[in-house]
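These are the structures in question, set out in turn.
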Structure 1
Amino acid sequence: MLKESQTAPGGDAPAVPAVLVGRRQELLEAGLRLFSERPYDELSIDDIAAAAGVAKGLLYYYFGSKRGYYVAVIEESARELRARATFDASLAPSERLSLGLDAYLTYAEQHSPGFITMLAAGVGSDVQVRVIREREREAFLLLILEGIEATPTPALTLALEGWFSFVEGVTLAWLGRRDLERDAVRDLCTSALEGAVIAAGEVDPSVAGLERHVRG
């Protein structure tokens, strides 16, 4: 964060007042709460401003439009989710995988309307949200590859991409039903990951045996 006396790297850009940076962050945090309670399409810019306790002109000042605000909130949501799902590399691979899945499911549970909206927009016509979603999928899959100590091959990459689509589908169904405990959903996803890695090993012998890292 730039302080009021600072300039951007290179010294060419004007200083960004810390109060403005802090105010924008407060609005993003308000958006995380708001879009976790109500879907995007149900909210007007007036609703958002009232819920955030600001004049709607301030939202336009920082984000340009309701859509700009929403995309910025999705970016903040992605940043928070990635931070939650990243763990100390000194932990055992199976422990990192378990903690990462648990963090993913916990976040989805705590922000369910916003999470559902993000996935729905990510496969629809909202290009900006789809780009964010695909970027975060790639980042999460990279964490999985690191967790199972694997070098990506076509078979393994395809298997993991299919597995993550499974995780998203299971998570969406679970959020709608809530008929399993989160730990059980995590274990279901872990078992599916083990199966996906085994299947990749049957197609590509170079990755055979990597499933041992899934459960430790």
Structure 2
Amino acid sequence: MANEVEAVGRKAIAMKVDVTQSEDINRMVKQVLDDFGKIDILVNNAGGSARKQNALFQDSKEEVWDWVIRLNLKGTLLCTRAVINHMLERRSGKIVNISSNAGMIGQIKMVDYSAAKAGVIGFTKALAKEVSQNGINVNCVSPAAIQTAALGQFSEEGLAEKKKLSYLDRMGQPEDIAHAVAFLASDAAGYITGQNIPVMGGRNLGI
């Protein structure tokens, strides 16, 4: 991805970071500040469910909860904590968190993931109240299933069922999420803060 950015004449760095480890995150932030001098935008995009270990709550395991919550919720908190003072000092910044339809309406066999992503929405709203008067906008994007390589585990029938959940009669594409994030990170969204934007083809509307 860094190569794609450089191909259009921009500077980019790529780093391998475990967002559940504050040492890794602090190293990343220091490198970004050393190379670019400031941080204008933070997108908390790292996350995921336990996939093959997903289970009904009564059959779920504590160690799986811990991993899912650390990755999706604690990782968002740690990354934000690492940059927030810098943004406060500059009185400028855009933070966009990525939640999920699971965090809005809940998902069977993904109770831990649903809880963590609901936490991301709550964190977004609370942090916006704390820092927006300091020139920092904090918002959230909640996708449904997006057609990426991660969906390769589903059969054609499974993908067709997911498609039916959208009122737009198609699967969401990565670009759909990217466009929403780019908008919230832009000056055009300067008067928007503390909001959760569903990008899921109307899946959150119910029947």
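All of the numbers you see were taken from the coordinates with simple rules; none came from a lab. What you see is a predicted model, and the numbers here were worked out from it, not measured in a lab. Cβ atoms are built from the backbone, for glycine too; each structure is taken alone.
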Matching 17.1 (mean count of other Cβ atoms within 10 Å over residues 75-82, computed) against labels 1, 2 points to structure 1
Distance in nm of label points 7 Å out along Cα→Cβ at positions 147 and 179 - structure with the largest value, from 1, 2: 1
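Given a value of 8, 29, 29, 20, 11, 3, 0 for P(r) over Cα pairs in 10 Å bins from 0, in percent, point me to the structure among 1, 2 it was derived from.
Label of the source structure: 1.
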Quick one: distance in nm of label points 7 Å out along Cα→Cβ at positions 91 and 171 came out at 1.6 when computed from one of 1, 2, so which one is it? 1
Origin of the value -23500, where helix-only ellipticity at 222 nm (-39500 (n - 2.57) for each DSSP H run of 4 or more, over all residues; to 500) was derived from one of 1, 2: 1
Distance in nm of label points 7 Å out along Cα→Cβ at positions 59 and 187 gets 5.5 when computed on, of labels 1, 2, structure 2
From 1, 2, which structure was semi-axes √(5λ) of the Cα gyration tensor in Å, for residues 83-130 alone = 27, 12, 7 calculated on? 1
